[in-house]
Structure 1
Amino acid sequence: MKTTLELPDELMRAIKVRAAEEGITIKDLLTDLLRRALGPVKTTKKRVLKYRELPVRRGGKPATPAEELTPDRVARILWGSSK
C-alpha cells in the first residue's frame, strides 16, 4: 500500500543515512523499523466449520419435549406434515 508521510527534514536525513549505511532502501528500513516498533501483529483466528459440522449454541434453557428436535419432528418440519 502506498502512503504519504510528512516527516521533519532532520529525521528524513537520518533515515536516508541509515538506509545507505545498511545498504537497503528507505522503504525497507522504514518497514523494518515500524514492524519492530509495533511488535507482533495479532491475528484473530476464525473457526472454520468442518464438513457437515453444525454450530452448537451453549447455555439457555433445555428444550421442552414439544421443542426437542427428534428425527421424527425434523422429518415433519421438512416435509410439512402436521402429524
Structure 2
Amino acid sequence: MGLEHLIKEEEKRMKRLRFLVDLTEAILMQSSLSLQEAYTLVENTKRAVLALFPGKDNVFELIYAPRFKRIITERFTIPGSLSGRN
C-alpha cells in the first residue's frame, strides 16, 4: 500500500467522522428525541466513530462527548431549575 493510498483512506475516514458528528449534533438539536433516545444516539455514534478509529475512546471522550453532553443538557434542562439560571 502506497503512502498516497493511506492518506486518501485517512481522509475518507475523517470525512465520515465529521459527517457522523455533524449529523448527531443536528439530530440532538432539532429532533424530538427523549432523553434516553439522545443518550442512545450518542452511544451509537461513539461505536461508529470507534469502528472508524479503533482504540481512540479517549479522544472521543475528550473531544466529542462534551459537545454532545452540552447539547443534551441544554435541550433537557428546564430554565431556572438545575442550572441556577432563569
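Each reported figure results from applying straightforward, stated rules to the coordinates on display, with no laboratory input. Please read these numbers as outputs of a predicted model, since none were measured by experiment. Cβ atoms are built from the backbone, for glycine too; each structure is taken alone.
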Origin of the value 64, 13, 12, where semi-axes √(5λ) of the Cα gyration tensor in Å was derived from one of 1, 2: 1
Which of 1, 2 yields -23000 [helix-only ellipticity at 222 nm (-39500 (n - 2.57) for each DSSP H run of 4 or more, over all residues; to 500), calculated]: 2
When volume of the Cα convex hull per residue in Å³, for residues 17-64 alone is computed for each of 1, 2, the largest belongs to: 1
Comparison of 1, 2 by distance in nm of label points 7 Å out along Cα→Cβ at positions 33 and 73 - largest value held by: 1
Entry that produces 2.5 once distance in nm of label points 7 Å out along Cα→Cβ at positions 41 and 57 is calculated, selected from 1, 2: 2
